[in-house]
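Each in structure tokens, the structures are laid out below.
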Structure I
Amino acid sequence: MRTMLPTESDSSPAEFAIRHGMQPKPALSRQSASILADDEPPAYELIEGSGPRPIIFVCDHAANRVPRSLDGLGLADHHLEDHIGWDIGAASVARRLARWFDADAVLAVYSRLVVDPNRSLHDAGAFAEISDGILVPGNISLSMEAKGARARDVYHPYHRTIRQRIDAATDAERRPALIAIHSFTPRANGIERPCHVGVLWDKDPRLPLPLMRALRNDPDLVVADNEPYSGRHPADFTIDHHAEPLGLAHTGIEIRQDLVRDNTGQEHWAERLAQALRPVLEQEALYTR
């Protein structure tokens, strides 16, 4: 059975407000109500692969862009350029991996501070008012109408595109593997994070366990199991929402940001991950229905 996106996926901001018990503002036309200008990109970047195996990479926090209508969320540019605005280096690694495996990739084009695609819309962190000690003025006391507009124009198009790529890669005999690429700051809330890379998972060991074994073949590499973030439910919404209900083989990968801040580091880590993933992703049993 196909798992549908949340019921807000095709709703207007007014309908979103009604569902959440708030009196909506007078309706505007869809064009005038959009938070994205005509010359701004859509909510997702799509790379379509044609390789022999159905693999989909996703990158929830690929960019730090904010729609012009939101006036930078009231943040200084240097805050948006830091780790609270996006997963530094993750998009470049995801694109390289997609090229390496000739696979699909779906990347979020707007900052997670606009709306975090890796959280349920019912999670307060989807519209974070504070992130790693930094106040986000544009998210303070957001109305349900404003949240609904962001969900409609940014959140749901991204998740619909992931689902469309999953559907396109699924047939009576095969289904795709889904891999989420993230990066993490070396220090958060005053705590140092010494691991180089973390592998996130919950109940399905098919992809994460052999990936961790492959990465740990390098004795100089500190490979964490479900750190510095957890893949256990209810964390890691994108995986929970798309992969687990459909039985897709999946994992999340977290790379420390100081290792992928520049082109050299991004290329190195894409190659390192590709070499570790290759023998795992060659197992046809991953894709068998």
Structure II
Amino acid sequence: MSLDHSLVGESGPSIERSWTSKDALLYAIGVGAGLGDPLQELEFTTENSEGIDQQVLPTYGVLLAQAPGARSIGDFDRAMLVHAEQYVELHRPLPVAGTVRTFSTVTGIYDKGSGGLVETESVAVDAATEEKMITTRSGTFIRGEGGFGGERGTSQPWQLPDRAPDHKVVQQTRPEQALLYRLSGDRNPLHVDPKFAARGGFRRPILHGLCTYGFTGRVLLRELCGSDPARFVSMGGRFSAPVLPGESLVVSIWTDDDGSAAFQTAKEDGTVVIDRGRVRYRAAY
């Protein structure tokens, strides 16, 4: 058995997830908030700073809307699985604590030749009010699971702007970044276990793709939204290369006039690690 194609179009069981103020703080630190200057981003890293109300980073919504373990998508070596793409849309700012109920649907399994791409959409609603809170779309690439003769799938058009970026921000990750980030729930040994990483073809454990995504989201929030989560609408991008903990990330942003922007995240040697990025945001009030 490999990938289970019968799952396409099927919704899995709903999953409830609760979080606390502490969980939101831990996530923020896991994606670099306060790194290098602990007095910056106090609204995301503390809950008791005078005159500052705690807020939640929008990209935390990706984790809250996940439904891990809800069902298996097939029988394959988990060391061959990597995150391929991620989109998150917030229908309202995330509260500091709460509970959501998530419904996930496998929307497609595509043949990419060298592997299979499994696409999933999840909708998370407030467990108490049923109000829609988060929508995510994600892609998981499983190396060695392609070649089954299926459709290759399609992608939205995207073109790198032919001009210098309007914003370019360098973010340094910690050598122990994966150890911090995994405490928010992703315990995949690919990111900490050298032997498991070697099975996947990596010389050492790599950083979680969603950690790189969170670093990028923090930059977009600050540069485009003045660090106000209420102005953040959505963010999506494709993971194109792994990052090692301790490497620097360079986020380039090209703004449009319609409340949207294109972005790329690269390593300092120019290797693009998040490509085809788009973000939508609201104007300042």
Structure III
Amino acid sequence: MKQRIATAAVGLAIFFAVLALYNTILLNISAAAVIFLALYEIFHVTGVWENKTLSVVCMLFGCTLPFLDVAQRGEWLVYYEAFFALALFAVLLLYHETLDYARVATAFAATGIIGYTINIMVLFRETSEQPAIGIYYTLLAFGLAWLTDTGAYLFGITMGKHKLAPKISPKKTVEGAVGGVAFCIACVLLLSVVYNWICGSLWGIHLDIDYGLLLILAPVGSLISMLGDLSASLIKRQCGVKDYGSLMPGHGGIMDRFDSAFFTLSFLFLFIRLFPIV
């Protein structure tokens, strides 16, 4: 437990340091670093890493996404994706005796999902009217993931009796899931109020947050976070591993900590396009 808390404290310190330098290239570099580490871990688990050329091609594509600005994405992304697909088929043809199409498909899917979802951190900054809004959306996306996980863990170890998905994730319980959603809703509301107060006190900015929409978003986002966690756990079980890595003692690897965030980042980005919270 102490190790888990210590690792979380270090991770949150790094996370807030990146947010403190939100308008710098550090955000892009951080997004690329997460993409690189997550791909490295999932490639090892799924066996993709056995072909280094395939792995490097995918990592190069994923890690360059955070450095494309909005104009470049709109004009060049479709050509970039086509080039990526052709490169994968070239690798498959080159190594056809030792590389099968299933691993190429796995590499393609993992690169797309991880690369595009983590890149949403950068999109929040580039598509928001002011940095304070982009920071809020980033906090909200990761809050939905990490607060749900924290609440589910706390309620699960204290009250958990009924298994939620024993064949996929034996430690998860129904009580933990319900507690995780309730904990997430309460903390997200508190986070929004406190962040708005900080913006007003430090920067003289008032965010017109729609708390009614937030009450709708929070429980749905919390459930989607659990879907992401279970999906990543299912891949681990089918690959016969307990954790994706050991980079974060007490938590596992980057994939173990960001699996839910892949889903909440995508969900929040789509939600605010339809129903702006701020």
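Every number here is computed from the coordinates shown, using simple stated rules; none is lab data. Computed from a predicted structure; not experimentally measured. Cβ atoms are built from the backbone, for glycine too; each structure is taken alone.
Ranked by distance in nm of label points 7 Å out along Cα→Cβ at positions 149 and 165, structures I, II, III are led by II, which has the greatest value. A value of -26500 for helix-only ellipticity at 222 nm (-39500 (n - 2.57) for each DSSP H run of 4 or more, over all residues; to 500), calculated from one of I, II, III, originates in structure III. When distance in nm of label points 7 Å out along Cα→Cβ at positions 53 and 213 is computed across structures I, II, III, the figure 4.8 traces back to III.
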